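I've put the structures underneath this note.
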Structure P
């Protein structure tokens, strides 16, 4: 008979996509107030995988991936997505977002993103949030799926995921992951502040 077991906590990641690097840094500072210090940060790289976001954000977009040092329970995704959407609302101008924030979690087996959009392969988690199975780990490496976004399966991104998974694996092997203890969310910071000064070109 199967038994209910709480899985190991996951590496909480975020993708930050915006035209202005200052917006990315301002949002990252608020995320760090909530989730703690980052363990990993990718370079801020030009985003050229699709023009899907240009109508809302404009051209010359930039992308930053981050992973937080404090591991998080695997049922975090709903809360993380709702907070990300609140930050997107605060960092907006004339009804358009200045940044796209996608939280997710990386484990030994998979990379999962949180999304508010339904689709055939997405599983509903609650409060309007779905889980998107983005990558699976098989035969010694992460494998993309038919629906995996190009920017998450690029050579640069795949190298990040493998490096971050190796660090996560070492953390587990060293016994530094406590299954029962959940991450302590911080209430510091004024998340209700509008950032109208960033509307200026």
Structure Q
């Protein structure tokens, strides 16, 4: 009789079902952990790429301003890159004849400075702004380029090839329990600088 029961028995016993469920739960938990870690790493790398892209964009704007500039100066920690007023038909800076000398005339300046999220010149903060300074000295904020700036340190030196602007920027931000810092230094040459400056 016992041999007949074994032949008719199909399916799983309760113990086999519990063991199978436990194994599947462990495998599922491992896979979910791997997925969560991968998704977190993806978010982290995405944030890093965005922060780096914004920093590179800010430098591109400064480089573009320097290509068409006649001079640069530092005023109260603000970097001023003075735009050339006279250009040729292709938009390249051209000197003008003033009092018998060829000079690059300037009218407005691109101003790079740290402020709060409002861009106010009277507020300090950790946001890098660009603004325009007109001939009367009025600075109007244009655009916030970066936030989470820990350091913005422009320096200027004069050489025979023009004015060399060194810009040191360090950004700092936190994502989850990770603290990130990007520090980049760029040098911009203003090669159409007036030799008398």
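With distance in nm of label points 7 Å out along Cα→Cβ at positions 27 and 67 coming out at 2.1, pick the structure among P, Q it was computed from. Corresponding structure: P.
Quick one: volume of the Cα convex hull per residue in Å³ came out at 195 when computed from one of P, Q, so which one is it? It was calculated from structure Q. When volume of the Cα convex hull per residue in Å³, for residues 59-162 alone is calculated for each of the structures P, Q, the largest result comes from P. Relative contact order in percent (Cα under 8 Å, 6 or more apart) computed as 16: which structure among P, Q? Derived from Q, not from the others. Here helix-only ellipticity at 222 nm (-39500 (n - 2.57) for each DSSP H run of 4 or more, over all residues; to 500) has been calculated and equals -11000, so which of P, Q was it run on? Answer by label: Q.
Here distance in nm of label points 7 Å out along Cα→Cβ at positions 91 and 115 was derived from just one of the structures P, Q, and that gives 2.1; the source is P.
Each reported figure results from applying straightforward, stated rules to the coordinates on display, with no laboratory input. As the structure is a prediction and not an experimental result, all values here were calculated from the model. Cβ atoms are built from the backbone, for glycine too; each structure is taken alone.
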